[in-house]
Each structure stands twice: as C-alpha cells, then as structure tokens.
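Just so it is clear, none of the values below were taken in a lab; they were calculated from the coordinates. Computed from a prediction, not measured in an experiment: that's the story for all the values here. Cβ atoms are built from the backbone, for glycine too; each structure is taken alone.
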Structure I
Amino acid sequence: MANLADPVRFLDTWSELNSWDLGGVQPLDFAQTLDKKFVFVLGEDGGIHVYSAVGEQLGAVRTGTQPVAFAIEARGKMLHLVDQSGTCTAVNLSLTDGALDWSVAKTWKTAARPVDIATAHERQRVFILEADNAVHVYSFDGLSLGSIAAPLGTFSIKTVPYSKKLYLAGRDGMFTGMESPF
C-alpha cells in the first residue's frame, strides 16, 4: 500500500498528436466528437467551424447570430447554441463525403441571458446556465421543464453522457456535482 505522504506520480509527459492553423479563426470555445473524428470551434466571427481530426476544414455553421456557447451531441449529429440575445438554436448536422451540411431544427428564447450550455442528447434535454443564477432545463422542442438553482458565480456547466450528472464550476473555485431531476 502506498504511503499517503509519498507524492503520487501522474502522467508527466505529453506528446502532440497533431496541430493545425485555424486559418484566421479566433477561437472562443471548442468541442470534439466522442470518436475524436471531428473538432468544432466557436469563432469570434459567430461561426461554429468544423474540422476533421487532422485539421481539414469541413465547413461552418452560421446562423446569423453571435453565439456565446454551444454543445454538440457525442457523435456530432446535432449541436445546440445560445446567443447573446437569449435565442437557443438546435442544428442538425450531416458530415458526409468530407463536407458539412446543416439545417436549423428549432429555435426558442431562454428565460434570461445565457452564460453556458450543456446537453443530454440521450434524454433530449438542454441545460442552459442563465444570468439569473439558475440552470434552466428545456426539451429539444424548447419546452421549459424547470430550473435548478446554481451557486452565485457559476460560469460553466457540463453533463456526463448517459447519466443524470450535472457539474457546475464557479469563479470562487467551487466545483459542484449534482444529480439532475430532469
């Protein structure tokens, strides 16, 4: 048994798998599909730019809004984005023959100004952290299902696929994990 006073050695060497130039896109956020085949980058230009895992640009989703956050379905078949005006947009994606095709499935307004977004695709739930210190829960059709109080200063939320776990990170250094009732 290890002595708790002994330092634990974690992986301390890293190797670069690949890197590429985003071609002038100024990134604000990014996500990668579960199979690691596609990378989605939210750019300052308001587009969600889609790349292959080796950096080939496949296209961009441009809804004409300025997104503040987005979340993708684990396989990259759908994304949800929220913009500065409080509009949530569900977008269906198709990545075939090295090209991106997309269409807007649904839009709705949030209860308050959005801060961050997470989804539970298997349960068709959208969790939006809003400026009223609550995580508002919506169905994929935009129906409000309720809300969960968030600690003051919460700035980021995440979900765990195929579970009801919801994680919140706060500016005060607090990390909260909870079971979602939705």
Structure II
Amino acid sequence: MAYVLTYTNGFGDYIAMIRAKRSIGPMGAFGPFTPYIVVSLIYLVITVLGQVWDGVPLSALLEPQSLLIILAGVPLVMIFVALIDLLFTQGIYRLVFKRFVLANAELTVRLDDSGIQWSGNDFAGSCQWSKVKRVVETKDRIFLFVSKIEGLILPRRALASDQAFDGLKAYVRSHLHD
C-alpha cells in the first residue's frame, strides 16, 4: 500500500517542526515545556551557587524563607522564556520561514515500500526508509527526521479521516522496523 499526501507547507507546519525537534534527545524529555524547565533549573543552580559563593551557608538556603525567595524567581524566569519564545515564533522564525523555497508551497509526499519521495515548487527529493533517523508523532502531524534539523512533515489535514491518519502512523512504524 502507498500513501500520497498533498498539502500546503505553511508557517504552522514549520513551527510544529521546530517544536518537534525540541522533543528529540535528552533535552526533549519534557516536550514543549523543556525550555521552561531547563532555564528554570539553570536559574536555580546559578542562584544557589551565587549564594554559596558569597558565603551563605547551605543550611541558611534551606530555610523556608530563603527557599521561598529563591523559588519566587522561577515564575519570572518562565515569563521571560515565554516572551523570548514568542519573539522567536512570531518574529525571527516567521522571517526565516519566508526565505525557504518550499514556504507556502504545495507539496506532494509519496510513501511506499521503496521509500519516500517529495516534490513541490520545482524541487524534488527522495530517500529510503533506512535514512529516517527519528520519527516524532503529534496529534496533528508525523515528522520524519532524516537529520537533526531536516525532516518531512506528514500532516493529518492531508488525509481524509482520523482513521487514515492512524493507518499512516502504523504504515510509517512498520517501515522503520524492517
């Protein structure tokens, strides 16, 4: 059985791929919350180490009042990370996306037993299933990463039903374990 998907490669797909990339590897253990958790932990480590460096005994840092003061900074750090994420998502990533050849282009992706082929805007490519390094599945998309930063997007909207999307997921999984 072969699958042929045709869709427009939109900005939402690009942002979804960036978020999917974040979920890969040890830093992606917390999914979309990874940046918030990592930066908050860095803040806590730097704050505690700074206090210890200044000569504050560790026992004093473990007192409830000291802990509350230190932990009060975590929500501020999370707000800061959210603002940076918003700046990148709505500003920088939008500018980068517009420079892609396949931005807002209609793409056709064909998956069959011999591999994966794609085409759009006078560009085409193909790869064998063995070249897929990582698969990330979300509610609305399947991402087939052929490197740490390059991947193909298989959106749910390109299929007729949820059952067809579930079938595509099973088809992809079956070809990655051959």
Worksheet entry | Identity of the structure behind -14000 (criterion: helix-only ellipticity at 222 nm (-39500 (n - 2.57) for each DSSP H run of 4 or more, over all residues; to 500), calculated), options I, II | II
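Matching task: 11 is the computed value of relative contact order in percent (Cα under 8 Å, 6 or more apart). Pick the structure from I, II.
The correct label is I.
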Worksheet item: With Rg/Rh (Cα atoms, Kirkwood Rh) computed per structure, which member of I, II shows the largest figure?
Response: II
Worksheet item: Ranked by distance in nm of label points 7 Å out along Cα→Cβ at positions 23 and 167, which of I, II sits at the highest value?
Response: I
Worksheet, complete the sentence: Re FRET efficiency 1/(1 + (r/R0)^6) of positions 31 and 63 (r between Cβ atoms, R0 = 35 Å, to 0.05): value 1.00 computed from one entry in I, II; matching entry is structure I
Worksheet item: Hey, FRET efficiency 1/(1 + (r/R0)^6) of positions 55 and 159 (r between Cβ atoms, R0 = 25 Å, to 0.05) derived from one of I, II reads 0.35; which structure?
Response: I
